[in-house]
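The structures come next, written out as structure tokens.
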Structure P
Amino acid sequence: MLAAWNELTAAHPPARPLVDFVARHEADPEGYSLADAKREHLAQPLVQDVARRAVAGDPHFGTSFLLNDPVAYFARQHEENRLRAIQGTVPGFALITLDGSWTDADTDGYWDRGNRHLDDLDPEAVVVDVLCHC
């Protein structure tokens with residue numbers, strides 16, 4: 001689905017999430033109605049293309065995109081994927097701390113604890129990355 005979204009974003013001008021239009025309405029409710037906000041959001045070519053594909057049964061864009069903001073959805077997905085990639089970059093699958101305790105990716109909160117542990121090390125500490133196949 002993300003690959004299909006990336007293809008669409010490459011083919012259309014950048015789109016703004018609905019929340020941007022709602023904020024404009026909230027700043028000037030008399031001059032810019034909520035209906036105007038929704039209409040302008042939906043008029044964006046990227047949002048229109050997603051809606052057309054959802055109605056046509058495109059497997060990448062379900063009918064939920066007719067009711068939910070695809071721009072916000074994919075921004076959130078992108079951010080979650082980016083954070084997951086960042087978190088897993090340094091600690092790897094497992095971490096053995098200086099006191100000899102073992103923790104790994106199957107442990108709840110591992111990525112946060114692993115990154116926090118590495119961040120708190122003395123700047124002169126040596127970190128060893130071991131790749132082991134059993």
Structure Q
Amino acid sequence: MDHNALAQEMRGLREQVTGITDTAVAAADGLLIAADTADSIDREGLAAVAAAGLGLARRTTDLASRGALRRTVTYGSRGCAACYAVGDTALMVVLGDEGLDVERLHTATQPALDRIEAILTAKNPESEKTPEGV
């Protein structure tokens with residue numbers, strides 16, 4: 001996996017959408033893959049809770065026959081947290097302040113999610129090499 005490309009995607013999204021304060025990418029099981037967050041945020045905790053929330057939302061849409069889950073958005077008194085499915089195996093969480101244009105965020109996020117999924121699923125040529133003499 002190309003961690004630099006992943007970081008570039010997260011920074012690029014932040015530059016496109018005013019109000020984004022933090023981003024993180026995690027596996028569907030909550031394991032943190034990459035984060036661009038303030039030091040005050042518990043990155044691993046954020047990844048775990050976002051994965052749990054996305055899992056519940058995915059199950060809810062499934063039980064209600066509403067199709068594939070696209071995103072969840074939670075609003076707080078000082079901003080919001082949006083969580084997006086990245087295929088079936090990962091997620092991206094985006095935190096925003098009170099000025100975040102959520103509709104703009106949703107529009108800008110889809111192409112980034114497609115690129116992040118491609119980064120996460122890309123095969124690493126180094127890991128496919130067999131040791132010499134085997």
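Only the coordinates and a few stated rules stand behind these numbers; no lab work does. On a predicted model such as this, the values are computed, not experimentally measured, just so you know. Cβ atoms are built from the backbone, for glycine too; each structure is taken alone.
Largest in mean count of other Cβ atoms within 10 Å over residues 13-20 among the labelled structures P, Q is structure Q.
Given a value of 13.8 for mean count of other Cβ atoms within 10 Å over residues 21-28, point me to the structure among P, Q it was derived from. Here the read-out was taken from P.
Using distance in nm of label points 7 Å out along Cα→Cβ at positions 45 and 61 as the calculated read-out, with 1.3 as its value, let me know the right label among P, Q. The structure behind it is P.
Have a look at P, Q and say which one yields 5.6 for distance in nm of label points 7 Å out along Cα→Cβ at positions 29 and 93, as calculated.
Values: P: 5.6; Q: 1.8.
It traces back to P.
When mean count of other Cβ atoms within 10 Å over residues 37-44 is calculated for each of the structures P, Q, the largest result comes from P.
Starting from the value -0.79, -1.19: which structure in P, Q was log10 I(q)/I(0) by the Debye sum over Cα atoms at q = 0.16, 0.20 Å⁻¹ calculated from? Going through each structure in turn, the value belongs to Q.
If relative contact order in percent (Cα under 8 Å, 6 or more apart) is calculated from each of P, Q, which structure is the one that comes out at 18?
Numbers: P: 18; Q: 29.
This figure was derived from P.
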